[in-house]
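No value in this document is a laboratory result; all are computed from the given coordinates. For clarity, every value in this text was computed on a predicted model and none was experimentally measured.
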Structure P
Amino acid sequence: MANPFTGGCACGAIRYSIAAEPVFMNHCQCRDCQRASGSGHGSYLTFSRRQAVTLSGGATLREVVCDSGSTKSNAFCSTCGSPVYLTFSAMPDLFTIHAASLDEPSRFRPQVITYTGRGQPWDRIDPSLPSFERMPPS
């Protein structure tokens, strides 16, 4: 890939480079994403090939059991506290990054809003985006 997706935490202790195109870009309004972002939603890019990711620096993981029963690992920097990426036990090839962790956050192009059933009334996101009460079917 000519222009990999690069980014990391605020202090630079964690860095990534992803030589692939994202397969999914979304805003998620679930309660875990609200808590992780400190806002009404989290914004993410998901990549389908974990082997396309080059990762440096050690992250601290916070694990959460998803609605499906699988485990989601939220990776953040233990130095600056920035959330950087997510992995999923049920789908180990997926690698999801926080849009704000990108060196060029303008590359994020949201496609959908997920978990709108848990959204806060004050968190108004682009109404032209397709919305789903939970995760859309694959």
Structure Q
Amino acid sequence: MENKFELGNLIIRVVLGITFFIHGFVKFQGGIENTVGWFESIGIPGFAAYGVAIVELVGGIMLVLGLFSRIVSIFFAIVMAGAIVKVKLSIGFLGDGQMAGYELDLAFLAMAVMLAISGSKVFALDQFILKGKENTTTSVN
């Protein structure tokens, strides 16, 4: 049973990481100035666009690799909660016909919270880093 849980966490970690990486990449590829302008148009300081884009881009890579998955997932959960509250909540769960609703954002939020709570150990670089530290600690004692 434990192996199935870890496999599920691995799948969620990789899919969420790839998704956020692509979102961050597109923000820079399309010209971060456009995202800055959009942030400002909805009442969010423009500099926050850089923070969100970097969290998405770098955090996405880190999540796929399994580096600091719990911490990265907390940042993703904050980004998704902000997107839901600031942008999507007024549009509704399914959207308004012109813009998507918050259903996908809510699913990403749930995935991020699940990873923040449980972590993901399978094929995670954290496990190699922690093993090295455990071996060093053990050999010193």
Structure R
Amino acid sequence: MNLRIWAPAELVLSEKAAKVKAETESGWFCVLPRHVDFVTALVPGILIYETPAGQAGYVAVDDGILVKCGPEVSVSVRNAARGASLGALRETVESHFRGLHERERAARVFEAKLEAELVRQLLSVEKEAVRHA
């Protein structure tokens, strides 16, 4: 099978896979080459795949969709991170999400400043309107 994992800004993984294991709200499932075609929603967790040579690969995924169509397995997620081992994946995920949380915090601060400036300007316009009335 051809396994491709996409995040909004990048192709995270493109490899041959003998099997793919992932998790949905109903639990874990495994996709094999002759598995019936289907679409399913994924929950945040670890997607595990096995190469034709028998090596395991690990990808931490956020919410997303998995589509199995013929020999193609396509996964589209909001965020993803690869790791050679589970330990390496844990470190990658921690640093990735630390950076993500910092960017989200900065965006919230910026949003609060914009909101405060808008309120100041509206109050100024209201004062002018009352003064001229």
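Computing helix-only ellipticity at 222 nm (-39500 (n - 2.57) for each DSSP H run of 4 or more, over all residues; to 500) gives -25000 for which of P, Q, R? Please list the in-between numbers first.
Values: P: -1500; Q: -25000; R: -13000.
Working through the options, I get structure Q.
Matching task: 1.00 is the computed value of Cα Rg over 2.2 N^0.38 Å. Pick the structure from P, Q, R.
Going through each structure in turn, the value belongs to P.
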